[in-house]
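Trainee: The data blocks that follow each hold one structure.
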Structure I
Amino acid sequence: MNTPSHLLINAALRRQSGRTDIPRSAFLLGSVAPDLALALLTVLFLVQQRGAPARSGAYDDLFFYHPLWIAAHNLLHSPLALALTSLGMMSVGMLAWIWVKPRLPVTSPHEG
């Protein structure tokens, strides 16, 4: 599947659901987000090559065998990975809030 088909599927789902409380931008982001990592990695690969001809199969080696590329590309395609990442981010956020939350001075209700 590629970005245009993601966009079409998301547009059809939004229209079929009949829900207007979900912003259109959320559906647009959901249609392009799965391919953002691949687009970024492709641009970085082309910049790294600096116009020099890459050896045959260099891009395919990265796409199919490099763990960073595989993880980045599959992260937003996998519901399980999304759930685990979201859970991890929420946990870190909660810990950061607990650690950094402002300490309010304790005052007695009888103090003026």
Structure II
Amino acid sequence: MAQPIPRQPPTPQPRPQPKVIINNSPALDVIAHITNKPFLGRFIYEPGWIIPASVVQGAVGGKFEVRIAQRFLNRDNECVVRRKLWGSGVYTDDSDVVASNHPSNL
């Protein structure tokens, strides 16, 4: 009786390069010349929190401080799980602060 020929697993194919190229230079160039970036305030983070529109209106290049409790800095944060991010590299102001800085967004 003939022995069955062992099957070879298929050779893994390399991942194709992304077809979309994101150029964030125009967004970064807009704020590059701003030397006195306004401080917009300090905020306490809660999942789903976004920067208030009244704060960022007309404040291009502004900085703000967000205090984040340690319990939100993990993969179980609902905004990290749902990847509440809009943008690529430069995120819009309605993106979640923790999701935009969490390693899983890479």
Structure III
Amino acid sequence: MARKKCLVCRKIFEPDKWHPYQKVCFNNECRGTQRILSLQKWRIKNPDYFKQRTDNLDKMQEWRKANPNYYIEYRRAHPELRDKTQKYVREFRKRKREASKQKQNLVDKY
């Protein structure tokens, strides 16, 4: 595979065989810099992306003020969804507790 010059540090490197279009070497500093640069480039291309989200947030907050009891009434009308959610949360917390216990046992063991 052809060798390339890193865009950040300018050193020669051999790209990963699964990512032949790789632009930076495997150095973490170069990869971090490339990530920041590509994010800046994306933000320049999409300047209104976060503005749309805040506009939508304002509309949602206005709707919630206009319909304060909507979610309460919806849950009251659909108890099966409430039960499903409660079951999911219970199981999630149980798995989390068990994982925490296993982790603590490993720490105590060593």
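Trainee: The value 3.1 for distance in nm of label points 7 Å out along Cα→Cβ at positions 12 and 60 was derived from one model only; which of I, II, III is it?
Mentor: I
Trainee: FRET efficiency 1/(1 + (r/R0)^6) of positions 20 and 76 (r between Cβ atoms, R0 = 25 Å, to 0.05) was computed and gave 0.00; which structure, I, II, III, did it come from?
Mentor: III
Trainee: Could you tell me which structure in I, II, III was used to calculate distance in nm of label points 7 Å out along Cα→Cβ at positions 36 and 84 as 3.5?
Mentor: This figure was derived from II.
Trainee: Ok, one more. State the single structure among I, II, III that was used to calculate log10 I(q)/I(0) by the Debye sum over Cα atoms at q = 0.13 Å⁻¹, for residues 4-51 alone, giving -0.37.
Mentor: Answer for the origin of the read-out: III.
Readers should treat all values here as calculations from the given coordinates under stated rules, not as data from a laboratory. From a predicted model like this one, the values you see are computed outputs, not experimental measurements. Cβ atoms are built from the backbone, for glycine too; each structure is taken alone.
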